[in-house]
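Structures given as structure tokens follow.
What follows draws every value from the coordinates through simple rules; no lab data is involved. All values reported here derive from a predicted model rather than from experimental measurement. Cβ atoms are built from the backbone, for glycine too; each structure is taken alone.
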Structure 1
């Protein structure tokens with residue numbers, strides 16, 4: 001998401017600063033409107049004055065969910081790192097802090113979750129994102145921080161390497177659906193996310209609210225897999241694995257992973273994601289921001305697949 005937003009802002013000739021731990025890995029070509037700052041949100045001394053003269057701060061940095069990582073890493077990055085960055089924001093004037101969160105803070109089982117649904121984070125990533133959201137709201141209340149919290153739903157698109165293993169499995173006709181396949185997903189093409197983020201940043205008045213950002217349609221897990229397969233020109237298996245068998249497999253795989261140190265092929269979190277509804281209500285973003293997502297899943301994945309082929313990722 002961050003790279004796509006940077007590219008779009010540079011196309012608009014807007015001066016931007018990006019914070020990176022390693023400029024060599026940033027994969028951003030030089031540009032006269034771009035300043036690269038080497039630092040780390042978990043190390044406050046490396047980001048002193050980074051937000052001086054900055055009017056909009058988009059906070060993407062986070063520790064994502066990965067197998068075997070200690071909880072402290074999530075807390076240091078997602079909670080303390082957010083606090084460190086907001087402390088810098090308070091030094092400046094007219095700075096809007098846009099925090100990129102996740103619908104996962106509300107848990108699973110929602111077909112059309114509104115922003116007002118209660119918190120119910122299931123795993124450490126969502127739990128620390130939840131704590132960070134509360135902190136952002138507290139800074140607005142106690143310090144007057146102009147903020148917006150954004151929850152992009154199930155983002156995909158060019159540059160997303162995390163789902164390449166899934167696409168590769170489908171392309172080789174090895175993917176089997178666990179459960180009924182009728183659970184709801186709400187995929188969001190990355191350019192639609194950028195559109196929503198720009199609308200939030202450019203909004204003329206203070207927002208100080210939470211916004212869901214998602215694609216124009218919800219799809220079932222089965223339709224999601226079939227759409228990917230059709231775009232790639234392969235067929236899908238009609239066999240479905242009963243949920244209880246999937247959970248047994250996850251138990252075995254996770255136990256082996258704890259011994260081997262390698263991420264499990266099947267895990268409870270993966271099963272949860274594909275067997276529980278994940279849908280969000282974007283009416284607030286539509287009404288207040290004028291947000292209109294333009295990419296249905298077939299259109300968005302076709303663009304994603306073009307990128308995959310160009311980079312020989314399968």
Structure 2
């Protein structure tokens with residue numbers, strides 16, 4: 001059986017060429033992006049596991065976020081729950097003979113006597129209620145898949161919770177470059193001149209103070225429900241994407257999407273697509289053993 005995950009579907013929507021390189025050619029950047037590394041560490045902490053990123057300033061930010069993280073009152077029924085469910089034809093509701101959907105649910109919890117899927121997120125966006133971050137959830141494939149998977153495992157799911165932590169947008173203060181250090185007539189520096197970089201500890205304290213001043217900007221726990229129609233629409237979207245993947249693979253055609261190249265900073269494959277940079281033997285990339293390591297490591301037999 002071929003496997004599709006929510007992450008793969010998101011990648012395919014972003015750019016067919018990126019999907020081909022990552023999920024069919026199995027190339028991945030050798031260096032994990034700062035945002036992805038931070039998100040991974042945050043998930044580890046929510047599971048009670050140790051973890052750190054390489055950047056001491058990013059660690060200081062995460063520690064400030066964690067120091068003020070509010071306690072959550074729920075009963076945990078499952079953590080890092082792996083699943084594999086059939087991909088259904090939306091016209092007939094019959095299972096595909098080729099594709100299945102797989103993934104890992106952060107948590108299944110009981111709140112107020114009802115059972116929910118819960119997902120931890122970190123975001124640099126505005127996460128206050130009513131923002132675009134929450135508006136996009138109406139079409140979020142991942143949580144719809146999680147709800148369907150949990151129900152397939154026998155849980156009576158009332159909906160899902162997003163436990164979201166906003167990342168302070170403030171940057172570490174750096175020392176003023178020597179050529180820009182202006183002095184007064186008496187030879188002393190102006191107050192705006194910094195002679196040394198801010199330490200990670202000082203930066204972490206500023207992050208802590210920013211969070212304390214406006215906690216609603218940095219911590220949100222919101223619940224949502226999915227109707228049968230929304231779940232069916234999600235399955236139809238995934239079915240259509242599986243058809244597209246199959247068709248483009250047979251034709252050997254994987255079009256580029258220039259609009260996505262700089263969508264989240266420069267795409268790591270930009271030089272390859274634009275100028276033919278070789279991937280084989282390139283130290284900036286590695287080849288992984290399988291397309292979905294996050295699922296295969298927890299494979300349910």
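Among the shown structures 1, 2, from which was the value 27 of relative contact order in percent (Cα under 8 Å, 6 or more apart) calculated? Walk me through the intermediate numbers first.
Working: 1: 19; 2: 27.
Working through the options, I get structure 2.
7.0 is what came out when distance in nm of label points 7 Å out along Cα→Cβ at positions 183 and 247 was calculated for one structure; which of 1, 2 is it? It would help to have the intermediate numbers written out before the result.
Values: 1: 1.2; 2: 7.0.
Comparing all candidates, it corresponds to 2.
When distance in nm of label points 7 Å out along Cα→Cβ at positions 7 and 287 is computed for each of 1, 2, which one produces 2.0? Numbers along the way, then the final one.
On the way: 1: 3.4; 2: 2.0.
Only structure 2 yields this read-out.
If semi-axes √(5λ) of the Cα gyration tensor in Å is computed to be 33, 22, 20, which of 1, 2 is the source? Working shown, then result.
Details: 1: 33, 22, 20; 2: 39, 28, 16.
Attributed to the structure labelled 1.
Which structure, out of 1, 2, was mean count of other Cβ atoms within 10 Å over residues 207-214 calculated from, if the result is 22.1?
Working: 1: 22.1; 2: 15.6.
Here the read-out was taken from 1.
Just checking, which of 1, 2 has the largest value of distance in nm of label points 7 Å out along Cα→Cβ at positions 15 and 271? Could you put the intermediate results ahead of the total?
Numbers: 1: 5.5; 2: 1.4.
Largest value of distance in nm of label points 7 Å out along Cα→Cβ at positions 15 and 271: 1.
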